[in-house]
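Below, each structure is written out as structure tokens.
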Structure 1
Amino acid sequence: MQPDNRSWWQIVVAALRGEAHDYTQGSLPRAIWLLAIPMVLEMAMESTFAIVDVFFVSRLGDEAVAAVGVTESMLTIVYAFGIGLAMATTALVARRIGEKNVEGAVRAARAALALGIGIGVALGLPCLFFAEELLGLMKADPAVIEGGAGYTRAVLGGNLVVLLLYLNNAIFRGAGDPALALRALVLANGLNCVLDPCLIFGLGPFPELGVTGAGVATLIGRSAGVAYQFSMLRRGVGRIALRDVRTVEWPVLRELVRVSLGGVAQLLIATASWVVLMRLVTPFGKEAAAGYTIAIRIVIFALMPAWGLANSAATLVGQNLGAKRPERAERAVWLTGLYNMVFMLVVTALFLALAPTLVAIFTTNPATHDVGVRALRTLAYGYVFYAWGMVLAQAFNGAGDTRTPTLLNLVCFWGLQIPLAWFLAGRAGLGPDGVFWAVCASESVLAVAAFLLFRRGRWKLVQLAPDVAPPA
């Protein structure tokens, strides 16, 4: 193992190179940053898909931006399955790696990919044929439906690559190879950034597809990233080599399903609430929907790096519980939460000061700009709480306790956020601003509740089924 007295720059270089490291031993701050640096960049890359799409599509008008926003709000259902499965995958892979059981980690990875492919096909096929109907259910304007159906069809119909992108990166993270996940997203985003303007505006030999081009570009970029992930897994570039993906052990698949049910439910509860929030905003007009969409894309861009830090807590908790070191796992969570809080304080200050400038990058419509600025500033008031909430949620998930965050999401989002948003937006007469304040309040309450539950320590006692090797 490397000595613990290396400089910050040496740690950054080691993290980006994907240096092998035992995360159950040695300096805890160093372990956090070796994991967090590529994970932060990975999450920034993931959020770049949406921000790039909105940047170029905004040149086509508010209808196009609204189409992206409504589609992305529905795509959050796919994200729920992808991230929920990814949580379980990271937990199982990290636990096996912590136990020094690499073959068990491989079996968990194979089961995760088989499950992801099945879900991706089942979700994607209906979206290919009913894109217009889905937009209609969201009460989108007729102009949004007419212009945005192609984008919806490409993004939702091709959701299999979204799931595989999440799952492969969850395997890398759980194994302690976050730099490999980063490489795949750099490739995917690079292609998306190049193809977006080409396919939207018809540059050079490319056809002019309008907002549909943004969906096609994103699909191509993500597909290339998935192909690269499989190449690295097949060659065994990191700790896990998947040279045979056809063999799936049912006991492992059952355990993955058991753990992931809580994760999927957790994310479905959270993301479905975002669909309802968009439904509450759209009746106030396309400017409100577009402004809200722009603000959310900027927020996601800022929160994804914070999620990267939170993901490092999940890996550290999983591996250290597997190594029978629960105290080290707990220290990792408190330290990661502190780092995340400092980061989000900086983001809060920037958003409060620069909200008009940031929103102006995406729209010149005064009404849309005004909604976006109000949304961005209102949501920013809760960022310190968000910082702790996301770290603590991922700590529970990394331990395999997906039940606690699921219950927290159910109570805070459906018991508090949606009723409060409905009341403030309608009965209290705040319009879309009521939705923004409801989000801020509910996320803050969730963070406080997660803090109190984490301190009780029951997550340290969560048991995952032992890995059972198939008969020779």
Structure 2
Amino acid sequence: MSLEAIRKDAREIFLSSISAVDPYEAVKRTLTLRAGTLVVRSNSGIERELSLEKYENIFVVGGGKATAPMAKAIEELIGGMIWRGLINVKYGFAEPLKYIEIVEAGHPLPDENGLEGTKKIIEILRNASKNDLIFSLISGGGSALLPMPADDITLEEKQQVTEILLECGASIDEINAVRKHISLSKGGQMARVAYPATTINLMLSDVVGDRMDVIASGPFVPDASTFSSVLEVFRKYGIKDIPERIKKYLKEGERGNIPETPKQGDPVFKNVSNIVVGSNIIALQAAEKKARSLGYNTMILSSMIEGETKDVARVHSAIAKEILKSALPVAAPACVISGGETTVTIRGKGKGGRNQEFCLAAAMDLKNLPPRVVILSGGTDGNDGPTDAAGGIVDSETVKRAEAKGLDPLSYLQDNDAYNFLAATGDLLVTGPTKTNVMDVHLILVR
């Protein structure tokens, strides 16, 4: 089989994984309506049954890259019963809705549109009563798309801190813990505002292990992090250039002069049902099914891959070498699948994202292998970093193609410029916005 054919297989497998976590279908699987009774399902079975006629008003709120198709599913289910709704989505991720307002806003850095939309959402929640029902739709990107700075902290200061944390290689857990404590819309604080209304919080997970308090910084979920743990994040990475207002606010919180985010057992969560409707493992299982149909021996490594991107990439390259040498962990034709969310420590001034850097680092290790190996790494949302690519597809000829053009892969890697490298070699993976987001998918194909 030619390298081009293997690359085609890799792309098909990746697209199958995305189709399996379509947010519209995920909501449809979770909610059904039977003679005025809403049946809410989770992975463990029926979660709740709600008679909709007993509620005076129904509201829909939310934020994230995948919330527009989730909202579309809600509209098809209960349509004209929605009294008011508003969701924040990333620019370019909107779609026509009849009853729910859409605000397009900034991601990964929050902007004024996101702030204004969040203010309206808080207003909706604040006006809800014990006789009202709220649907919350949350997906990856929701943390940046639902900004509401605490106290006198400005949006610009939140943006500055977010940029610092992204560049130093902080994990999504750490970034979200900080966001929760300099915000009034995260870490269970929306549940505090909405109480005592009934809330059905539907989440499409983009975090390792599907931890609900981390998905979009858990607006309706108890928060285990504290002001003290947030300050420890800054100490861990040696970050000292913190805006003075944020530093003061966090220290006041640590002293107990500002209320903590609501914790497990707080009565504000009494009427909240938190349900994960889609996750990375579902995407990986769909990828495995497609790979088998294409004739590959398959193995799912893990849906919880974390770490520095280029290091994780080289582990995947090593697995490809092992398959060629000893037919382990599976014999060729092999498709080894993994998922999760790696991080990039930015030291250069180039353009790219974690999946593109993954592919560049992997390609360097594949250089001397026979033309039987392809590695793909892609973000399920279709956007890897601040680029128009989902990631990349590289093979054992990628570096040779680069060298023929006079390109040095190491210099591109050191400058975090994977996008321009992969564009030059024809190895970018471009899907366009997928309107879903369950982290990343990595594929190793060996024929």
Structure 3
Amino acid sequence: MGKISSPKRITERLDPAFLPKALLEVVKKLQGAGFQAFLVGGCLRDLLLEREGDDWDLATDARPQTVMETFPKTFPTGLSHGTVTVLHRGLSIEVTTFRTEGTYSDGRHPDSVSFVPTIEEDLSRRDFTINALAYDPLADRFIDLYEGAKDLGQGTIRTVGDPDMRFDEDGLRPLRAIRFAVQLNFHIQEETYSAISRAKSRFLNVSIERVRDELVKIMAAPRPSLAFELLREVGYLEEILPELLEGWGIPQNEFHAYDIYGHGLESCDAAPLEKPLVRWAALLHDIGKVETRKERPDGRITFYMHQEVGARQAQRALRRLRFPAKESEYIAHLIRHHMFNYTPDWSDSAVRRFIRKVGRENIADLFDLRLADWKGNGLTRGFPAYLDVFRRRIEEIIAAGDALTVKDLAIDGNRVMKIMNIPPSPKVGEILEKLLGMVLDEPQRNTAEYLENEVRKMAEDGGK
């Protein structure tokens, strides 16, 4: 929960001197033309919480066309909703006309948007009290109709007005409540929290892309696990990520303190904040254990090949959530290879083949995943020494310049085609892979002379 502060102390944090000059100039120009202009939304909330932010939002009674005529550089971000992006002295500012919204018959989009003359009417349509604040930096005037400053000070997420009505308007708002709570380390007011479960049918009408975008923001919070646990409690997780929920209550073996579900959450929190794809891999890396779990006659529990099963399940889940194909494939790739079992007796050839299989550009992320997995089991402490030894061996091999891909070979496909007198075809790639296999075992073989001789032998053997 956030630290408790008085509303007065919260509002005293506003100081126009610390706002970007370009922002103040835009406000001044709008007000100089006879319009109102207020700082609103997340940027104002972050200023009050003394959090860094780079999104700037203004609300005004000027109509979108007027805003576009007032400033030389604008972009029609969402004219149907009254939003114009103003580009001024390197700053991007979203300027939106005061508005109210009609009914949400589909639980996703307002049936109509109406422009209104006052900021008070505009604030009344907003979702949560901490987002229903406005500030005029030129007059140093703060507007708080719903005790949003108090909720900021007490660390509370509360809807503007009746929560059932707010959630019925837009089915994404329950998920946004959870996201804000986790991002800001706030708690959700009891009445608002209770309404989240009742809004599930509305939530199911929300486009999967909007849900995905909220999940991406959740993954940028310090502890995403709190959000996924809240989603489980309110019955949403079974709709969003049933593959993750299937591990709830299923115990693991003696190497883990948590069930499969809990281990995924703990590992996710332990993964680097600045690496969201690694965090997704950590969250989902063991979901394949549910399907592969076996209890042996001696009572031992095994999960053979759970990484392969989990990689496929994770990729399907992320595709369902409309993640970009490259991202879902990469996350699955990390999951597929997270169970490497390095021991000091690995030969240099084995290390080279590992790098080749995983991709040298992916090694750091895979190690971060393995470390998160280690931290997330609830039993171990510190840094696993074998990872540090393995990392040093990998660095030494890479520094030696050993060939690790076909691109590193001393000859290329053109030379292969010329020697074998064949046109471009999959056969060329197969031959290069064979040559790479030789070089991975013995790096000194990576010379044009040696590889060309090997290609000639293959030609004499009919390409075998």
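Please treat every number below as a calculation from the coordinates, not as lab data. None of the values given here were measured: they were computed from a predicted structure. Cβ atoms are built from the backbone, for glycine too; each structure is taken alone.
From 1, 2, 3, which structure was Rg and Dmax of the Cα atoms in Å = 21.3, 69 calculated on? For Rg and Dmax of the Cα atoms in Å, the value 21.3, 69 is produced by structure 1. Each of 1, 2, 3 could give relative contact order in percent (Cα under 8 Å, 6 or more apart), but the derived value 16 comes from 2.
One of 1, 2, 3 was used to calculate helix-only ellipticity at 222 nm (-39500 (n - 2.57) for each DSSP H run of 4 or more, over all residues; to 500), giving -27000; which? Of the options listed, only 1 reproduces it.
Here distance in nm of label points 7 Å out along Cα→Cβ at positions 144 and 360 was derived from just one of the structures 1, 2, 3, and that gives 1.9; the source is 2.
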